[in-house]
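What follows is a set of structures for review.
Rule-based calculations on the coordinates, nothing more; no lab input. Every value quoted in this text rests on a predicted model; they were computed, and no experiment measured them. Cβ atoms are built from the backbone, for glycine too; each structure is taken alone.
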Structure I
Amino acid sequence: MVKDKKDEEETMSEEKIKGSCLCGQVNYRVTGKMSDIVHCHCITCRKAHGSAFSSVAAVNDRDFSVTSAEPLSSYESSPGKTRYFCANCGTQIYAKREEKNHLILRLGSLDTDIVAKEKHHIWVSQKAQWYSINSHLPECSEFE
């Protein structure tokens, strides 16, 4: 089959990104663009992920879909913000704020390499005191 230029442009503009949880029961797909990568050091991200920070990117709601039959569990970690994770292994998949048209994808769950750049560190006012940020990226005391 011969593709015309329009078909080729549409294929090139669509990213095909896949991700999953640790146990493999939850799988998802991203079919659109992601925002730049942000490293969040807030207390809730640190506790939810059991790490010094969480690396995340925004994805439009319409570009994200869970492709497995296994439903996600959820927890409202702060007013208006719900975190979605695998009920079996606990892997954080994404978070969603009420009245927003995007979700916050947890990049540790990706199976596919992405073409995105790091933007900055946020909530460094709440970072773990034992962790030193050793990067050239801008640091924001709070969200931005």
Structure II
Amino acid sequence: MYKISSEKLKELKSELAILKEKYKNEISKKFEDLRESVDLTEESSLDSVLVECTTIESRIEEIQNILDNYILVKPKKGGKIDIGSKVVLYAKGIPKRVYTVVSSIESDPLNYLISNESPLGSQLIGKMEGNFVDISLENGNTLKYKIVKVE
């Protein structure tokens, strides 16, 4: 089962509709154009269309699988940290930041959406305001975060 937010659900449904429309209209038109050109020596055009077609089909299947097997996660306020929690963290030398713990399919570290499977996210799950978490860095050092607030 995939744990996703209502925002991600809307995003996936929209992407699926766009991909299906693109597949139906654009790809079929490209195949028609290729058939009409009947230049079989120009295999690179056909290969290009086939690659695009396969890529779109794969993404459609992936999204459909998620939509067939998801659990809607509602944002949590306070209490123990879980998927959907917004967490204010502080570490020495690093400004306070608000992170949102999300599932791996929603993660976007550059926008502070951290996966529950990431080193930081997995340490946060089940913790509460006032707790500390230690994260091992690649250079061998440890970074200690304080959970300032769970929103």
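Observations, loosely collected:
- Structure (I, II) behind the derived value 2.6 of distance in nm of label points 7 Å out along Cα→Cβ at positions 58 and 106: II
- When FRET efficiency 1/(1 + (r/R0)^6) of positions 18 and 82 (r between Cβ atoms, R0 = 35 Å, to 0.05) is calculated for each of structures I, II, structure I gives the greatest result.
- Ranked by percent of Cα pairs over 28 Å apart, structures I, II are topped by II, which has the highest value.
- Calculating relative contact order in percent (Cα under 8 Å, 6 or more apart) for structures I, II picks out I as the one with the greatest value.
- Structures I, II, by Rg/Rh (Cα atoms, Kirkwood Rh), for residues 26-89 alone: label with the highest value: II
- For -3000 (helix-only ellipticity at 222 nm (-39500 (n - 2.57) for each DSSP H run of 4 or more, over all residues; to 500), calculated) the corresponding structure among I, II: I
- When distance in nm of label points 7 Å out along Cα→Cβ at positions 50 and 74 is computed for each of I, II, the largest belongs to: II
- Origin of the derived value 17, 43, 35, 5, 0 (P(r) over Cα pairs in 10 Å bins from 0, in percent, for residues 66-129 alone; candidates I, II): I
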